[in-house]
1. Please state which of the structures I, II, III yields 2.2 when distance in nm of label points 7 Å out along Cα→Cβ at positions 58 and 106 is computed from it.
2. State the single structure among I, II, III that was used to calculate mean count of other Cβ atoms within 10 Å over residues 146-153, giving 16.4.
3. Can you say which of I, II, III returns 68 when percent of Cα pairs over 12 Å apart, for residues 114-153 alone is computed?
4. Going by Kirkwood radius over Cα pairs in Å, which of structures I, II, III comes out largest?
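All of the numbers you see were taken from the coordinates with simple rules; none came from a lab. Source: prediction; values computed, not measured. Cβ atoms are built from the backbone, for glycine too; each structure is taken alone.
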Structure I
Amino acid sequence: MKKIIHIDMDAFFASVEQRDNPELKGKPIVVGGSSERGVVAAASYEARKFGVRSAMSSFKAKQICPQLIFVKHRFDVYKKVSSQIMEIFKSYTDLVEPLSLDEAYLDVTENNFGMKSATLIAQEIRAKIFEKTQLTASAGISFNKFLAKVASDLNKPNGYAVITPAQADQFIDDLEIDKFYGIGKKTSEKLRKEGIFFGKDIKKIELYKLEKKFGKLGVHLYHIVRGNDQGEVKPNRIRKSIGCETTLNQNVIENQKVIELSNQLAIELENRLKTKNIKGKTLTVKLKFEDFEQITRSNTVNFFFGKQNEIKEIAKVLLMEEFPLPKPIRLIGLQISNLNTEPENQKFEGQLKIPYPNF
């Protein structure tokens with residue numbers, strides 16, 4: 001039986017800003033752009049009480065919380081704090097799988113201190129994080145990744161929850177489908193239309209029916225509700241894609257302006273790829289229209305690319321197929337995937353001589 005911990009920092013970006021600026025403590029703040037076109041990157045718990053959430057437009061956030069304070073992001077500071085947190089994690093176990101700057105899975109079945117209780121380890125880690133950073137973290141402890149992830153959200157902020165094997169069946173039966181990790185709003189709505197509201201509802205459906213109706217998700221759900229999450233904590237998670245995007249100050253529909261925006265992103269994307277010494281075979285263009293409808297278009301070539309001229313050319317071909325645009329766009333993004341770092345592409349490693357990055 002494995003002992004898995006999921007640690008998640010509480011409102012990480014916003015909490016760092018409140019820590020470093022005492023005048024912001026206890027106030028509703030968001031990290032992100034304050035213009036009408038901006039997007040909320042993170043919200044403090046004081047802001048969340050009004051319904052402000054990450055990925056919400058800054059305009060809407062200000063509407064529902066007029067006293068909201070906007071703070072510019074400081075990613076260099078967040079990365080420094082994240083490094084301090086990850087160092088604490090790795091002092092307990094080598095099996096640390098970061099999901100982002102502020103959360104990670106830890107497999108402490110075997111740990112560096114020979115401790116038997118995963119709960120005590122989680123408590124120690126949370127205390128050390130606070131001592132080192134003056135920030136709080138929440139933890140979930142269970143015997144698989146799915147349950148640990150769900151548990152870490154139960155008693156936020158600055159809390160923890162344990163789901164033991166004896167508790168798992170009942171817990172999953174009563175778990176609302178909205179709270180299943182990995183199920184978004186649209187998927188949740190689709191499941192509800194099928195009469196699926198709780199974990200126990202999924203248990204009633206045979207595997208072949210779930211797979212026929214929901215594909216890989218259906219198979220995943222079938223096993224998850226039976227506590228059969230066999231996912232390993234992977235300390236070296238392989239990056240699947242690298243991208244960048246921009247939300248525009250004014251909507252754009254003119255073909256040439258869209259191409260110019262794409263070219264600017266290509267330059268930024270090349271720099272990101274160079275930093276990590278990565279290339280890819282697939283380019284995806286994302287367009288979000290003024291009414292928030294979103295489309296993506298992709299093209300895969302038979303060689304690894306990463307230079308801005310290559311990115312610009314492939315992106316232009318994809319965009320030309322959509323011109324003239326049916327309506328103005330408010331966001332454009334570029335993403336490269338099918339990277340040379342993925343295991344299935346390692347057969348090209350000798351030819352490319354690109355080191356395996358440690359993400």
Structure II
Amino acid sequence: MIILYILLAILLLGILIMVHEFGHFAAARLCGIEVKEFSLGFGPPIFQRVSKKTGTAFSLRPIPLGGYCMFYGDMDDDPDGKVQDDPRAYDRQPVWKRMISVVAGPLMNFVLAFLVALMLMTFFAKAPDANTYIHAVYENSPAMEAGLQPGDKLLTIHGDNVEALSAQDIVGKITGSDPSQPIPFTVLREGEIVPLEIQLRKNEDTGTYLIGVEIAESTRRLRPGEIIPEAWESCVYYGGAIIRALGKMVTTGEGFNESAGPIGIVQMVSTQTQQYGFMAYLELLVLISINLGLMNLLPIPGLDGSRLVFQLIELIRGKPVNRKVETVIYLIGYAFLIGLMLLFTFKDVLRLFGK
């Protein structure tokens with residue numbers, strides 16, 4: 001079973017990477033940019049097929065922790081610029097087309113996150129339906145002595161209708177009552193309205209006046225008109241949390257020790273899925289997909305964000321940055337990213353052994 005959950009976690013990463021790279025691929029093809037290779041995974045190819053129509057090689061490689069979409073004549077395919085003058089070369093394409101092909105990868109991660117959030121809201125999410133009831137009545141409490149029972153639906157308190165109030169508001173209304181006077185209640189029990197009076201009793205440990213019950217709210221599935229707004233709000237919430245965490249990490253270093261690489265992510269996803277089920281798996285897919293999209297938009301050489309920066313400079317200047325300068329910057333960025341990945345992997349391995 002543990003192996004199954006690990007495989008599910010690896011599958012999640014594979015889905016995120018495939019969707020990201022497919023965004024690059026689909027946008028490039030729609031813009032008429034030639035794609036030399038679309039690969040899922042790293043390492044030597046274990047399967048490869050070349051399209052007779054487009055010449056694109058579709059590859060499957062054994063290390064499922066990455067992937068790439070290689071454009072014909074770009075820096076990954078042609079670092080020395082030997083085919084720069086070829087009209088099919090990536091750098092010969094209009095800059096706006098190249099920008100679309102770059103931003104489409106992170107955009108597809110956001111689209112995937114939203115679609116999965118829609119699935120979560122449709123099949124799993126619950127909302128309070130403003131229907132409060134007595135969940136439990138404590139032994140020897142004023143509520144038990146007055147005859148209040150689990151399952152009673154609260155209708156009025158002090159003559160005020162409380163059916164639309166939340167459980168928290170009802171608790172506040174009860175505890176805010178005059179402790180010297182009994183509180184009049186009406187409850188609905190098996191279709192009958194039952195009047196009750198309950199006297200508050202002081203809890204000597206906390207000093208508060210209570211009647212000795214647990215109040216709960218019944219829930220319902222989201223209505224059709226609530227699904228899209230709730231899915232959007234959940235994605236915005238996750239995105240904001242990631243941006244705030246990243247800001248703290250950069251400015252104060254807070255959260256760096258809790259960050260993880262691919263091994264740590266696989267461990268977290270497999271553990272959470274094993275403990276909390278398919279819903280947790282989908283929630284993590286939303287979170288990690290948004291995280292992948294945002295991280296790729298950072299202006300770090302080697303990520304999509306840095307390509308966008310160079311393309312924006314080209315758009316403003318009217319000519320591209322010198323290929324050699326750009327290549328050197330990218331190599332430095334790649335070295336930084338590889339070093340960061342090795343560091344996170346080392347930390348992940350130490351965590352596995354409890355160190």
Structure III
Amino acid sequence: MRALVTGATGFVGGHVAAALCRRGHEVRALVRAGSRTEGLAGLGVTLCTGDLLGPASLRAAMQGCDAIFHVAADYRLWAWRPQDLYDTNVTGTANVMHAALEARVAKVVYTSTVGVLGPDPSGVADEETPSLLAQMTGHYKRSKFLAEERVRYMHREHGLPVTIIMPSTPVGEGDARPTPTGRIITDFLNWRTPATVPTGLNIVDVRDVAEGHALAWERGAVGRRYILGNRDMPLRELLGAVARIADGPAPTVEIPYWAARCASVIDTWVSGSLLGREPRIAAEAVRMAARCMYFSPRRAVEELGLPQSDVEAALARAVDWFQRNGYVRGATQGRQRSTR
């Protein structure tokens with residue numbers, strides 16, 4: 001199989017490219033001019049220079065491809081120019097889908113997010129949990145919601161053969177940016193997390209997410225959604241696991257949501273609006289924490305064979321990678337920090 005992967009220089013996309021290469025597929029990676037491609041070295045990936053906003057470059061990169069893995073996205077919870085998220089996530093996705101339709105590829109595997117699902121009365125959402133644009137918190141979720149709506153329209157009205165993948169919260173090695181998820185870990189390791197809030201996430205090994213993409217090509221039903229997740233973890237439990245791995249103290253203080261919300265509004269206004277820099281406590285991130293982000297991966301496990309690897313082992317790989325690559329200041333082994 002010859003596949004084009006968008007976003008291959010990113011965290012999830014890089015792992016997807018590696019998983020496809022391990023299966024013996026011929027992999028192309030769409031990369032913007034000047035992008036750092038060190039993470040793809042040694043995989044045997046063919047680099048194709050292009051841009052999601054350049055339809056001609058997309059058509060050229062897709063020529064002769066059997067599959068498109070559209071993993072690329074602008075994953076930020078704060079942006080000085082929010083329109084950038086809509087340009088990449090909505091317009092860019094539409095461009096990819098139109099080019100894939102023209103190229104007559106056998107299948108598109110589109111990477112959405114569990115963030116586009118609405119709250120479920122049971123507290124644990126699945127692929128059929130309904131949602132509305134009005135329920136989406138912040139520009140990232142809204143842009144991904146609109147992007148998935150465009151993808152589903154292309155399938156419904158134009159017959160685009162697409163399977164939709166919905167990762168929960170991937171963790172593991174190679175999160176170079178880091179993503180907002182990775183920053184939860186690095187902020188804690190750098191003593192920037194004085195307290196937790198009463199929320200929770202569904203954690204999954206990024207390698208399992210990559211395998212899930214490959215399995216979606218092999219076994220996924222066209223037009224069907226699959227949540228790639230694993231273990232629901234309260235934030236306090238998640239950071240407690242990171243503390244054990246890093247041989248440091250676990251978080252001991254949990255503040256009410258309203259206090260975190262107030263702090264985030266102030267920080268976003270001062271840092272973002274006045275100083276023009278990314279806030280440490282983005283208001284959008286705290287608004288997302290108003291409910292636990294718990295999800296069921298049952299469909300992906302049963303229909304795709306999604307692995308359910310130990311998430312604490314994935315956290316250990318993430319911590320080790322961040323430490324070895326300079327994301328954590330100073331030595332962390334045995335070092336004490338205050339959580340108050």
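1. Numbers: I: 3.6; II: 2.8; III: 2.2.
Matching structure: III.
2. It traces back to II.
3. It was calculated from structure II.
4. II
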